[in-house]
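FYI, it's all coordinate maths here, none of it is from the lab. Not measured: the values here are computed from a predicted model. Cβ atoms are built from the backbone, for glycine too; each structure is taken alone.
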Structure P
Amino acid sequence: MQPLPSQFFGVTLDGQSCVISVYQKSTGLFLDLAVANAPCVSAALCRDRVRIVREAYLGFLGDLAFIDTQGTQDPEYTGLGSRWVLAYLSPDEIA
């Protein structure tokens, strides 16, 4: 990820073709997730170490979470890719 206020990228996670969009608003950093071109999560507020998907019925294996590598603050775009990293949690890691 880059320190940009709005970005999207494609990635394969545990065999799932995903598109992740991250964008900064005045109220925080938000994330959209699409799996196999189908929306899975829209406008999820990103918090430090808080799982984003949370529910298996949404059709995503595992989960995503931002992690502050320098403390416990919620992510801001200016530190994406350095201070805040987006982590994929496998189903085994969240069980």
Structure Q
Amino acid sequence: MSEINISRRHGKTLAKARKAAQHMSAELEADLDMTATWEGDVLSFQRPGVKGTMTVDAQEVRINVRLGLLFIAFKPVIEQEIHKFFDENFPA
């Protein structure tokens, strides 16, 4: 297994940060056939070979992704897409 751990500080209210995270949840479900569920301020998502969480609080958003063997080769692309999402939704 390989892991991706990225955090980004944001200047949003918790409600706006959570709304941006919800946007990512909708994209994961629609584009990548992942299931995503909220438990408090933690979004858990998964599909075969990929499992992760995104935690939103008043200061930052953190994403942790565990990639199975078949997805390890795609790690750089996945990291790039996460940074792109953060740049669009949680600008520094």
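As an exercise: distance in nm of label points 7 Å out along Cα→Cβ at positions 29 and 61, calculated from one structure in P, Q, equals 1.7. Which structure is it? Before the final figure, lay out each step's value.
Numbers: P: 2.7; Q: 1.7.
It was calculated from structure Q.
For helix-only ellipticity at 222 nm (-39500 (n - 2.57) for each DSSP H run of 4 or more, over all residues; to 500), the calculated result is -12500, so let me know which of P, Q that is. Let's see the in-between values first.
Working: P: -500; Q: -12500.
Here the read-out was taken from Q.
Once relative contact order in percent (Cα under 8 Å, 6 or more apart) is calculated for all of P, Q, which comes out largest?
Working: P: 24; Q: 38.
Largest value of relative contact order in percent (Cα under 8 Å, 6 or more apart): Q.
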